[in-house]
Structure P
Amino acid sequence: MEERKLITGPTFEEMLHPHLIDPEIRAKAHQARTTDPLASINLFNISWRDITNKIQYAVLPPQLTGVDTPIAVLTSTHFPTRSHKVGATYSVLLEKELFGDVDPWKHTLIWPSTGNYGIGGAYVAGRMGCKSIVILPAEMSRERFDLIEGYGAKAIATPGGESNVKEIYDKVKELMASDPNMRNLNQFEVMGNYRFHHYVTGNTIIDLARELAEQGIGAGKVSAFVSAMGSAGTIAAGDRLKQQWPDHKIIGLEPVQCPTLALNGYGGHDIQGIGDKHVTWIHNVSNMDAIMLIDDIESKLGLQLFADEGGLKALVEHFGVAPEMVEYLKTRLGISSICNIFGAIKTVKHYGLGKDDLVVTVATDGMDRYGSVMDAMRRNYGVVDETEAIARVRSLFLGQRTDFVWEGNLDNRARWHNLKYYTWVEQQGKTVEELDAQKDQAWWQAEQALVKDIDAKLLEYRRTGRI
């Protein structure tokens, strides 16, 4: 009998710099992007860069932001699944397979999610020959369920919306108890999620800062990285940036309707993908410089500008945003992307940043996830015409406020860390000793260092076919 082989894709280094991928493999992967998007070779398309090695981003015009500080937004709709979460799920599953924690011919994978991670898990697992179950709240957009099932996974809906993660955990516990061959790839806990963003996203942003400086934008460094937290994977990029520039600011965002870190708060909201009403295991809160709150309705009102013709027209004709910029952004922003942009503007104003500074944030998905949400917005708030668009740009973007900001002082960082106890020790089986270990940055650095071991193990598997 022929020995079964794991289906693998790129190393971390190849995801960061895809020009290192074998040219023949890369050409086939690029072709498959459009001709056969469900082929396994598409795993080699996981990168912030396109086939020409250009990082995918937009520097927002001051006509939209109202500030002189350049704000760069990494966009992710060119990734397989049209979201960067596919990089995190690939990194998680690859690591689990290489180290023997997951057997693709034996185990069924569980992906707890509020959307994009589950979509990414369904895609990656299917391409790597694994069976998957994705658990997500029933109130998430219909598009999310359709994509998960389209990639070959089973979707299970749990009660509630974005902030109802406890209900997801309960369903995971039930499934794990029912079958010893279930494997829980919990995005809120598994460090492969953290490693992807620390190494690939973080170092991509460092490369971007240099590239922008060559264009006369910024001074070659990033003053602040701004990201809302869902799993808190993306914000791990800030840890890498702070290693590069010790005065760098890491800014976390939460919905004002669910201010968990800010106020030990709770509540429902509709910035899909963030604000999950707990502090995740993989969130290095002791390294965070501020928490800011963003309104979920304002984020959806802002996104609708890019969904309706009246908004698109006003951006160009009234505010002078270049047509090609509007064309680029209209498909590459989602609700959390607008939240991140609001947070970036708020960061510039709060810290008094200037023209030589650079703030970076991320558009985690695009408009294709939110057709049903935008239809609901039109029913509830009307179609955006030019007059309404002008008012929204002035109030939401140009008039972004600097309220609801909590600095990362010693007391707040201790409180943010302590909040982990209730989820991870009381509910999820971690020990107090494991929790306390995270207070030391050496714990995080040890996790970061495993990237080299994982890459070496994958390269050895390519050479020998053995793990």
Structure Q
Amino acid sequence: MSHNENSTSRRDFLRAAAVTTAGVAAAGAMPTTAEGMRRVVGANDRIHLAHVGLGTQGHGAHVKLFHDNQEANNTQQIAVCDLYGRRINDSKALLGLKDDATYKDHRKMLERKDIDAVVVATSDNWHADITVAALEAGKHVYCEKPLCKTMEEAFTVFDAVKKTGKVFQLGSQGCSDDKWHAAARVVKAGKIGAVVVGQGSYMRNSKGGEWNNYGRFDKDAGPQASGDAHVDWETFRKGKGPEAWDPDRYFRWRKYWAYGSGLVGDLFPHRLHPLFIAMALPTEGLEGFPLRVSSGGGLYVQKINAETGKMDREVPDFINLNVDFGNMSLMAMSSSINDVGWEDSIRGNKATIYFGGNAVTYKPQRDWADDVDEGTEPVTGVPENFPTHHKNWLDCIRTNGKPNANIDLAVRVQVMITLAERSYRENKTFLFDPATRKTTPA
């Protein structure tokens, strides 16, 4: 079937579903434009997915896992896009796609009317542009963490989600682990008193240097190569960093500020988004935004690349973060040179929450032992994993629900991430005003 035939069939089906739904739903709950009516996905409809970014995360964590669970989730992956031909071939072969379902320009792919939702798993510098383009093209979006690179991008994405009404899920899969929600239930019930500070860490230790052994590194690839070895280097770098081809910057982009944020963007989100949920921080209006952010650390060990003898990375291999809200604080630490972290906890003035096993435990402070009981909150479901987080997004597309890593959570944490990067690089503490969306040095 051609794209045009497929699009027409898909359009007619969705229009019919929309009309049927309109007959039993309140008029104000239904979209009013022809485009909106066409894009309604019913509870039993198959969701057509497309992917932009097919690297280790894009192919392994998304294309492959959506493929493994396509029958259970009633999905079909119908298009893929990347700047590197070999990555396209990997996903094309797995999904059994034809050549006309593969793209090197996401804008061309987004013109397709039969795509319901898009998974964005590119380098961080492209997250915002592709997410906004997909939203404006009428697609729901799952975007890998972090949300973006800059503060301006964060609010551009936020505004686009609100304007389009599409379902957005950030790829911070820990948000679908019930232990963090169990902690939030304890906090909301007042069992630890007033929250004082949430604490967490995400630590690794890699002999060869974090991200150096992450995914493929094809020495024959590049902008001068032909065929499937060709890489669109100019599009990838977006005018940032050296013009000359550098395979380390392309295949290991997380080590360079122009395209990623190292530990700040890659590992901090594993704790910041879940801790935000666990601390029961608000996400309405101007509430829940960080008011003061500072970070420190350094590049202590992973300085020289053993293979090249050159500087291995720009980003630090150890970093810590301090965030102050209006009435509580958050601390986080991340490392790629030592894997012993802080114990995840939430300290209240009356009791402290600890995480472990199949329950969340809270224990009273000494001075409150006669007033506050020790207890547990059960944790249901499976631990952090991609399929559960994927399903949460898909379910919300079908029900117009609010995903676990929704845009209201994502934008607040991205303010922390962006200011953490700036604080480290500029040796400053920053203040943030949510009313103006402005940042000033403290």
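A short reminder: the numbers here are calculations on the coordinates, not readings from a lab. Note that the structure is a prediction, hence the values are computed from the model and not measured. Cβ atoms are built from the backbone, for glycine too; each structure is taken alone.
When log10 I(q)/I(0) by the Debye sum over Cα atoms at q = 0.16, 0.18, 0.30, 0.32 Å⁻¹, for residues 184-223 alone is calculated, the result is -0.64, -0.70, -1.06, -1.10; to which of the structures P, Q does this value belong? Please list the in-between numbers first.
Numbers: P: -0.50, -0.56, -0.90, -0.96; Q: -0.64, -0.70, -1.06, -1.10.
Clearly, the read-out refers to Q.
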Inset, instruction - Give the label, chosen from P, Q, of the structure having the highest value of FRET efficiency 1/(1 + (r/R0)^6) of positions 104 and 192 (r between Cβ atoms, R0 = 35 Å, to 0.05). - result: P
Legend entry - Computed 0.98 for Rg/Rh (Cα atoms, Kirkwood Rh) - originating structure among P, Q: Q
Legend entry - Identity of the structure behind -9500 (criterion: helix-only ellipticity at 222 nm (-39500 (n - 2.57) for each DSSP H run of 4 or more, over all residues; to 500), calculated), options P, Q: Q
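Using distance in nm of label points 7 Å out along Cα→Cβ at positions 88 and 432, single out the structure from P, Q with the greatest value. Spell out each step's value before the answer.
On the way: P: 3.0; Q: 3.7.
Greatest value across P, Q: structure Q.
Given that distance in nm of label points 7 Å out along Cα→Cβ at positions 232 and 328, derived from a single structure, equals 3.3, which label among P, Q identifies that structure?
Numbers: P: 3.3; Q: 4.4.
The read-out comes from structure P.
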Legend entry - Comparison of P, Q by distance in nm of label points 7 Å out along Cα→Cβ at positions 360 and 384 - largest value held by: P
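If mean count of other Cβ atoms within 10 Å over residues 168-175 comes out at 26.8 when worked out from the coordinates, which of P, Q was used?
Numbers: P: 17.2; Q: 26.8.
So the calculation was done on Q.
If we compute Cα Rg over 2.2 N^0.38 Å, for residues 240-287 alone for structures P, Q, which one ends up with the highest value?
On the way: P: 1.32; Q: 1.69.
Sorting by Cα Rg over 2.2 N^0.38 Å, for residues 240-287 alone in descending order puts Q first.
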